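What follows are several structures.
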Structure P
Amino acid sequence: MSAGLGGWLGVTRAQRMVASALVTLMCAASSAWAGLPIARWTHASGAMVYLVHSPGIAMVDVQLDFDAGERRSPLGQSGLAGAMAAATGAGVRANAAQSALDENELGQAWADLGAIFSASAGIDRLTFSLRSLSRPEVLSAAAGLAARQMGEPVFAQSLWLRDRQKMIASIRESNTRAATVAARTFAAAVYGSHPYGRQPTESDVLAIQSSDLRALHERSVRACYARVSIVGDVDRMQADALVDTLLSRMPQQNCPVLPEVEQVHALAHASQQNIAFDAAQAQVLVGQPGIKRDSPDFIALLVGNHILGGGGFTSRLTEEVREKRGLTYGVSSGFAPGLHAGAFTVSLQTRPDQARQALDLVRDVLQRFVDGGPTAAELQAAKDNLIGGFALRIDSNRKLLDNVANIAWNGLPLDYLDTWTARVQALTVDEIRAAFARTLQVQTMATVVLGAK
């Protein structure tokens, strides 16, 4: 008791303030979880808004998602979506009431506000994120600046030519790494011609002009396409006004239905590519197209994969490949569901002369798991682990926002988080075995082995 008190008295005032803020944040997260109400409504612009009112700390976290991820990048211009997202930070145009800001002035404006804004593009979506104090004068200014960066980016050709060279240099450097070469080959083997399988090449980036960045932005970043997720110290009225400001610099109308993107096709037959590469460790990747995020098997596959290869040292793959036979330091499996069937992947590194033995063992473990599923003891241990750790998924506004945005983007029920533990707890061995049998076909999986001897 005295030691704990002495430790508290010995820290600086700044450290005590940080610790107090963390305690407040954790209490706020617990309070939010006690009865998590997610409000949902359609904004006047047509945007869908999702709000969790979390008044525990004077902060607001906002995420805006648009269907402008890499799956929307044209063939021959892979990387366009990511380049467009990055370019929104290179300055904003002048408007009737405000002067232009170059990238240095834009960065200084954010620093002066003490707010954080970012843009990124994943495979499915373009995401803008804002974190700000909820004090009205700060939040209003931050939302106004975010609106300009989202809706009025410069897309200057000179800046793009500079950044394009950086992208090309990054691609060249990554292509010297064994993991990158293996991953590129594996993606092409699993997805074929689907956009999920495309990786930016030097020629792709050279084919992109600033006009292409602008065109993707103009057809995609429109208020009526937005999914807006908000967690923090604002009520519904304040949140709706916040969305007014955030979307104010975007086109408010004319959101035609976006073209369909082809679906990922199942693999018709097995394939294996053996790639010579001078590396200390061989890279082994095995997998196939998996599931969409809205699959009814998602929870069963999540829990089953925790047992198979997603649970670290407690997983079956780790037990068989590492612990019993010492063929690798680490082996894992995972699903990557999205708007399309993202890959199921088993990955490991091993000594080049052990690659074949490790691969044969992985295939055997996979087949036995698909055929028989987990044991009752494995399932109970996975449930205890996942349910016991669930609170850590929502113990900050940022983590809670990630979960709310997941609900918003994938059209999940508003009570998804409230019912998650009950659905995990209710799973049976037979349900997991059936879900894996429906999803995985070990005999037709794609395999990439890089650097084996």
Structure Q
Amino acid sequence: MSAVSRTIIENAYVATVDIAGAEYDGGHVVIDGAEIVAVGAGPAPRWALDGLAAPGPADAPAGSAIGVAGTSMLAVTRVDGTGHLLTPGLINTHHHLYQWLTRGIAQDAILFDWLTALYPTWSKITADTVRAGALGGMAVGALSGCTTMGDHHYVFPRGSGDILGGIVDAASTLGVRLHGTRGSMDLGASQGGLPPDFAVETTADALQASADAVARFHDPSREAMVKIAIAPCSPFSVTTDLLREAAVLARSLDVRLHTHGSETVEEDAYCLERFGRTPTQYLDDLGWLGSDVWMAHCVHLDDAAITRFAQTGTGVAHCPSSNARLAAGIAPVPQLLAAGVPVGLGVDGSASNESGELGTEIRMSVLVNRLRGGASAMSGRDGLYVATMGGARVLGRDRELGSIEVGKLADLALWKVDGVQHAGIVDPVAALTLGAQPPLSLLLVNGRAVVRDGVLTGSDAGAVAREVSAAVRTLLDA
């Protein structure tokens, strides 16, 4: 006899982030297994409390007994959400988890100088050290409300072992979703690229390793915990051949494409000098715009580029703290959203955003875009949308993630907003989007608790901290 788990969350302020922007003060959500089966105002419906199945179509009977023919039992957990805000789980569309090991270095550098300072250290990473860094980075992400982690890994030193396997294992340990990538660089300094020659692969090796990673780790299913994209690093670290062939490969394997684009004025100048094209024009020429593509940063997009992104459905990972840390600029997020471009939120590498918290990026995104566009340029709810439904669109998972709706997967964050930091705030959503990051009472992925009362369920935070510290010492000693 199989068990069916039901979780009922009641009395919370529910911000669904659905297409209508529905919100319920004192609302409920009912979860059966991994799926949301009810959401609405007031207490949970009687059928949910009585252990009946969720109603079917409108003309069907209102609930039936669970366990027909003795096939299952129902285990019900009730969660009192009084004093809490319930949102979809946050979605991180761009990270470099291995950089958790190199925080605090090159603190006052722009992107190109920062990369040059860090490449020698990154050349010493191994599968073991990267796993520890990924565990630390994803633990902090989860504790800040993140249920889906997008990671861009592109440094694979010779003899470094199974780096992607270590990242996948870390995600599994914590119980979070991973949108990993097999990144690559094949344009070393001797060929006019930015990375030193010891940091790059051959084009053929990069393509083969990308195909192998997809075959080994990618899960195309609806409830997938691991998906893999193909992700050459950037126009200044990758050859034209690799970019072109990577796009062909990804589409032949039906996986997504990811890269950095238009992050800095130096990148724009590099592309204009080397290719006679802006980054967007250059990538477009190589088949790198489309609804299966998302690009990180996109700070320096002109009107023509924004139009082209909108026409093709190309997504953007907005990384406000990293852009500020490296003085790259402020991405035109309100203009992108107005044009219909999918925009998600990203932490970016922890060596350029030492916080690593996705929850705080919502506030940062709202505030920096107001600096650029005025007080009404971006609302807190716009920020929440970008961090949830926007991220789901960017990663191609908006049918199952990103909002609290019947039929979607139960990736949810329950934030405590009645403590000393937020008590009395007139808008619970503003507690998250404009205030200090609220404590996290519950984080669910596929209906399973990943964080409970601010504590990780899959790993001990103290043990993770010790593992990270040991990995940093090993890396720096090397």
Structure R
Amino acid sequence: MKQRIKITCFSKVFKLLVSLVFIFSFSFSWAQKKESVLIYGKVIDKEKGTVIENVSVRINNSTFGTYTDKKGNFEFLLPKVKHYSLLFQTVGFKKEVREVELDENEDSAKLFVYLKAEIYELDAVPVFAHPKPDTIYGSPKYSIADFNFYEDKYLLLTFTKSMEKTTLRLVDEFKNEITKAEVPEIGGEAKELYQDYMGYTNVICKEGIYRVVIRNDKIKLYELPAQDFNALVRPIIDTAGNNLFFSNYSRNFPLFNYYYYNTKDSTYKPFATVEDKPLMDLYRFEYYFLKPAEKLMAREIADENNIDKHKAAAMMTGFTNSMYYTPLFAPLFVIGDTLHIFDHYKNCLFHYDSQGNKLDSVPISYHHPKNWKDWKNHMVKDLTEGNVFAVYSRDGHKYMKKINYRNGKEEGSYKIIHYSADRIKVKDGYIYYVYRPYESTQEKFLYKERIFLSR
């Protein structure tokens, strides 16, 4: 009798857990209901008084924005919030950051932005037999767990003994600490710094999510509803004009779709499907290994949650945590107005326009190196130059291979000097990463290396 009660209770708990896993839907009523604000204005040469065309106008540290026209004018719609940080940037001029504050009754903001001409000076360049990593920032008092870029500065997630007590620090290129803020301990262990599609940096903790807002060189943290953030913000990968691109990716399922969403008319559609077919066959076959009573349970769970019985069975058997299962990896990068999907299961690089219409495809093979263990299902995009790199690992070193995002070909590789480089990002042709020297008591520092490709 006790055994029967125990099994019944387990069944109810398991059904509840599976229900929570599969109750995941993209409701864009949030985007439809949320008011918009029109940001517009003109960009002018401060010295000559003439207008400047083709100036990039974007939410700071984001791809969300537009360009000035031939008359120096710009305009674009944004979800209405109280504060915006806008970055104005073009070749030959110093970049400008404008902070915009809006009252509740304001629905537009007009800006006149004056840019100063950039004067370039050639610095002496040290020459080494081998490239030498530059130390961006570090302290013997704490380690750097993660980092992000903010204007020409660095936002660091630091800790002393454990990630349960972490501090955000804003430092400049001259290794000066400008300001800092404690991450609330109630959020639990800090996991990472995550930059969303709007350009905001968010601290992802075990028990909470905090948005980072920097105003007048002061850091403020605002707690966000984790459920809304995970359902409405994190799935959004990137933007192009008024279009958002998101996916219904789940680590525990070998298939997902990419979607296009237009913020003006609220239309959306799936435009690409990624599937590992051999893995899907194994996934679905798990159902047939179940005993009759377990098959019944799988069908009940499937009916209650409106899912396939094979999906419920794979959850029950723990297949997605076994050595036979590898989560899908097929990243989407927006470069210019073109979407690039690196589908490692169809062995193709697919190109789509900004409305999710397929343009063409080219074959790829860089993810099948001679030693299959080298490939780490990891790719990064240069945040400013748009180049794409695949990450490999061999003998403790990380290797970066530049992949041509037009034809899918390898264009050269670079070996990161330090062993076990972590939290890799690429910007302006430099690799940035966190590292603690091997067999050293030094804390983790932030380093950068110039990428020199070799064939």
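Values quoted throughout were computed directly from the atomic coordinates according to the rules given, and no laboratory measurement underlies them. As the structure is a computational prediction, the values presented were derived from the model and not from experiment.
Thinking of P, Q, R, which structure, once helix-only ellipticity at 222 nm (-39500 (n - 2.57) for each DSSP H run of 4 or more, over all residues; to 500) is computed, gives back -10000?
Q
Match the computed value 51, 18, 14 of semi-axes √(5λ) of the Cα gyration tensor in Å, for residues 56-135 alone to one of the structures P, Q, R, and report its label.
Numbers: P: 26, 19, 10; Q: 51, 18, 14; R: 35, 17, 11.
For semi-axes √(5λ) of the Cα gyration tensor in Å, for residues 56-135 alone, the value 51, 18, 14 is produced by structure Q.
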